[in-house]
Structure I
Amino acid sequence: MAKKKPKNLQIKNNQNKISINVRKIRASLQNIMRALDCLDVELSISLVDDEQIKNINKQYLGKNKPTNVLSFSMRENEYGDINPHILGDIVISAETAQKDALKGGLTLAQEIDYLLIHGLLHLLGYDHEEAGKDEAIKMRRKEKELFHAIHGKITRLY
């Protein structure tokens, strides 16, 4: 029997500084979503460069610096009840992902998978910033569990 695939998954590589295999990202993301049992959702992934994510970070969060990943939930605002199948958007800086992968001893693909997991968990309601230490620990454990399910035990995961 064929593996079930996500309902609607858009992945766009909007940068040209880092070589990205979008097909590989799609396959990994499908595995992550399958593991989280959230295949019946719509999700958008954008891969950008540091300048682009810096602008997005400044516009939406007031932080004038690049970051590795940003998540924008469509379930948390006033339109969240209109279509519960629309999960949201994840924006990943390919440049920052490359730098972080080198620092952390991971491949770029592994780093992007980690960022996809992190962003997706935020969209599903996990929080490590404002919900307190217990929630941060819960999110961290889930990240490791999902990452290890896909890549096996990698000890250098943050």
Structure II
Amino acid sequence: MEDSFISQKDLDRIFGHAQKEHPRECCGIVTGPEKEAKGNIVYPCANIQNRLHDENPKEHPRDARTAYYIDPDELLKILKAAKKKSHSIKAIYHSHTENQAYFSEEDRKRALVWGEPLYPGARYIVVSVIGGKVEEFKIFAWDEKAGDFRQEKHLND
């Protein structure tokens, strides 16, 4: 099954990454042509949250079991590659370990800058991994009218 912005093959790749990283949260980015799923690239990223926590536990109180932080150098490379291919950031994904797929306050805070989406048009995919297995996933998108993120229906609902 396919949503208009992401294929089942892309989702399976994300799910595999989430299972591989468990019990740590995984994170990554999906880039691709704006109007279709064909041509997407899934970029699994390094979650550097443990390193940040070890270096400064006061500023980063959570470790990679309950938080993620995409390596900024890796993010920059992905953004440059996307620009070269005329791709846009279609989705940012991460997993929640031993918990449901929901868009947390922390997720919301990190997805916004000055109350607006950091990556306009990008969706957020949250994958629940319990006991090493994917239980569910949810997709969230910015709702301009509400001024907040809302859960989207997808073909697997």
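Can you rank I, II by mean projected area of the Cα convex hull in nm², for residues 44-91 alone and just name the one with the largest value?
Of structures I, II, the maximum of mean projected area of the Cα convex hull in nm², for residues 44-91 alone occurs in II.
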Given 30, 18, 17 for Cα extents along the principal axes in Å, for residues 100-147 alone, calculated: source structure among I, II
I
Could you tell me which structure in I, II was used to calculate mean projected area of the Cα convex hull in nm² as 9.9?
I
Of the structures labelled I, II, which one yields -7500 when helix-only ellipticity at 222 nm (-39500 (n - 2.57) for each DSSP H run of 4 or more, over all residues; to 500) is computed from its coordinates?
II
Can you tell which of I, II yields -0.35, -0.82 when log10 I(q)/I(0) by the Debye sum over Cα atoms at q = 0.11, 0.17 Å⁻¹, for residues 52-123 alone is derived from it?
II
When mean count of other Cβ atoms within 10 Å over residues 60-67 is calculated for structures I, II, the one with the largest value is II
Highest-scoring structure on FRET efficiency 1/(1 + (r/R0)^6) of positions 12 and 116 (r between Cβ atoms, R0 = 35 Å, to 0.05) (candidates I, II) is I
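Laboratory data are not the source of any read-out in this text; all were calculated from the coordinates shown. For clarity, every value in this text was computed on a predicted model and none was experimentally measured. Cβ atoms are built from the backbone, for glycine too; each structure is taken alone.
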